[in-house]
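Okay, got some structures for you below.
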Structure I
Amino acid sequence: MFVDYATPGLSITRIRFNGYNLSLIVRHPLDVGTKVSIFGEINRTVSALFCIFVKSLNVNNQNMMISETIKYIGVDDTDLDLFESQYVIPNGVSYNSYLIVDEKVAIMDSVDSRKQEEWFVNLERELCGRTPDYLVVQHMEPDHAGSIAAVVEKYPQMKIVASAKAVQMLSNFFSKVDFSGRTISVKEGDTLSLGAHTLQFAMAPMVHWPEAMVTYDMLDKVIFSADAFGKFGALAHEEEWADEARRYYINICGKYGPSVQTLLKKLSNFDIACICPLHGPVLKKNLGYYISLYNTWSLYEPESEGVFIAYASIYGGTAAAAYKLQEMLEAKDEKCVVADLSRYDMSEAVANAFKYGKLVVAAASYDGGVFPVMHDFLHHLQIKGLRNRRVGIVENGSWAPVAGRVMRSMLEQMKQMEIAEPMVTIYSRMKDEDLPNIEALANAMAE
């Protein structure tokens, strides 16, 4: 981005915003062509004019105002294939960042270094020549803290505001940056005045890292919620909130239900009009709906009635038994969702196990144990803390079925899991004589 201008007299011949293929010609008697980077030390008047120009074009498709003085400056990432190198994100993800403009200026978190250049464009647009006084770091994970070193270098007088543990983590990620004298460590209940805005900090350890905190703006009643209330999906992609928020929460924060419960109790003490998470849309309406879902998820309670049938089949025999069980359950007015774990997204399968009140696992025996994809699924349920479910088991084997024993053992290591009887054993292919046992399991699951 370059500005051709002259001062005094503000003789502007051209403004080019090449990142968005924009061009503005401002004719003036003077013919001056001094090229200066917009990120350089340009005249404040020209900088302000550029700011007004870019704002008028709404160049950022996520451009939004949280309030008159709180601006969204985050970015979408639609190029990343796997979040945390493990979760598919077909609709991308947003890295949310916000700017509070008052007597003092505060940046609320940075973004992944992948999108640093675009973030700086958004930041400069909203600063309009101002210099930020604070960078509030609520979470040190690289998708939010990845641009800290760059922004600290750009604004050497700016202070980093973070929890004590986050301050300690800074050198882990940015060992070549000297943060001495540049940090303000805050604790539970501390406040920071920006002028009309006063920020109050609440610690949120293990939601989902130990250094995490949230920030409440007393003026506009906004809670900057860190990873809480986030979801997968770029902001440019509009979709219903719950499905991708559930998949995000269960797989990212599912293990830490007690910590989320502690945070929800803290949030109940604030008068909240708006939730600004670090991923996903800003939430302004029907906040009780989102908070209620978080309460359900973090208590490990079922969100919906129904049976999630997850099967792992090698040559189709186990699959046939799983679909027969589905047929019998649906005849009893039980809602069923069936997933072939070999082809179903694992994070979605884990989220569905949390969503529904009942679970059936059906798998072939393999190498003296259980088919690997089922073992992986049950391992995920263990580490994410699934509990308080009724579970049915279907095993298959051609000579020595052992999958049921392995699955039962893994399920019994989880809390408050009720194993429905009977366990169904299939030898290679489902036969007529197997149907009474499958029916009996269906009856037990439908109780």
Structure II
Amino acid sequence: MSGQIAVSEVTLPLEAERFTSYLRHLTFFVCVCTLFEGYDTLIISLALPYLGRDFQADSQTLGFTVSVISLGTIAAFLPVRLADKYGRRPVLLAVVSGYTLFTVATAFSTGIYDFVALQFIARMFMVTEVGVGSIVLTEELPARYRGRAISLMIGSGLLGGIIGSLSFPLLVETRLGWRMLYVMGSILFPLLVGYWKRIQETRRWLDQAAQGHPQSKAFFQELKETLAVFQRKYRRSLFAGTSIWFLTNFWSSAVLFFFTYYAMQERGWSPEMVGKTLTLAYILGSAGYLLAGPLLDFAGRKITACLYFGLGGASAALCFQSETYLLIATSYVVVIAMNAVWAISATITSEIFPTSIRATANAVVNNLLGRTGMVLAPALVGILSKSLGSVGDAVTLIALVSFLCIPVVAFLLPETKRQVLEDIAVS
């Protein structure tokens, strides 16, 4: 009991009591930055046909292109963990600057190789922004707002997808064509300049720095500290966090990357039908993100996660096994809504590790290990579709894997609803 009192006394200055004007500005900044991450993730799929035409690349080359670029999500392990050493603020601002610059630079690609190189780096920075952004909101916002804030942040990426799908027909008709999609990334520069001095370091990181934790260390010492995440006392959190991130990436990449191919090749849809369905799905599916935040904060992390992973697997199986337009479109709306598992996973894994290793641990479970699901799932869909004779059947099998998250969440994770971070660390 006395230990709990001591923790509470220490954490009171670190835990914000109100959603202040600064916290509103901070949330706005992180959400807008994440909006452009969602925009950039979508436009590569929209630009692929034009890349094939301009760079004389066939479908196999384009598929390999997407896989290599996706490896940038794993490479984000390196910059994310720097947030423990150098602070959340400098890393967040640096990666937002980086992905904005490399997104715009992509518009000037002269061939498939420099396109891949520029997008690989941009993707690394974008995923870093999502990881560090969720950590910043977790550490700065009052406990009762954390779930809603991170859901809003991840949901902003969905809004970026809507903007991309709506602006696509207009932008590709400009003189720059598909390149204009990437030039639009420059819109973020004025916001970055305006908020550069406004964004502050998190109180919890400053507290750790005052205690002498972040220091300049040699390479092998850095490696040793990274391996500290694998210590026995963190093993349960490490396994649970890695599992939910791997399965989130595995399920999501399969159902998102292959929907257009499935609808057009196996169900005979026209491009117009696909476009209208995607726009409708993103707009209506945003309700899943809006609902996830309040559910996380009021119903709890565990109930919300089990609900979304279960409905995600069921709706995806229904979508990729149905034949009528109404049933496919309706179930895909639910699939998009259940992609709020990204916000749910980010909320959970940002809370279950102590402040001193929070960024490093999230870099390990999300980027280094979890993102392998995004790389492996597309390849597995290709292999299974050949043996099964159907992309729809292959995606269905992979989608059902999301049900494995339910026992992981139910039995391996603590309920962290409305708990102060330091109280979670000692529980």
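Throughout, read-outs are computed from the coordinates displayed, never taken from laboratory work. Since the structure is predicted, the reported quantities are computational estimates derived from the model, not experimental observations. Cβ atoms are built from the backbone, for glycine too; each structure is taken alone.
Structural remarks
- Label whose coordinates, when P(r) over Cα pairs in 20 Å bins from 0, in percent is calculated, return 27, 59, 14, 0 (choices I, II): II
- Given 9 for relative contact order in percent (Cα under 8 Å, 6 or more apart), calculated: source structure among I, II: I
- Here helix-only ellipticity at 222 nm (-39500 (n - 2.57) for each DSSP H run of 4 or more, over all residues; to 500) was derived from just one of the structures I, II, and that gives -24000; the source is II.
- Taking mean count of other Cβ atoms within 10 Å over residues 74-81 as the criterion, the highest value among I, II goes to II.
- Parent structure of the calculated result 60, 39, 38, given that Cα extents along the principal axes in Å, for residues 66-281 alone is the read-out and I, II the choices: II
- Among I, II, structure where FRET efficiency 1/(1 + (r/R0)^6) of positions 186 and 314 (r between Cβ atoms, R0 = 35 Å, to 0.05) as derived comes to 0.05: I
- Source structure (of I, II) for FRET efficiency 1/(1 + (r/R0)^6) of positions 154 and 242 (r between Cβ atoms, R0 = 35 Å, to 0.05), computed value 0.35: I
- If you line up I, II by distance in nm of label points 7 Å out along Cα→Cβ at positions 138 and 290, the top spot, with the largest value, goes to II.
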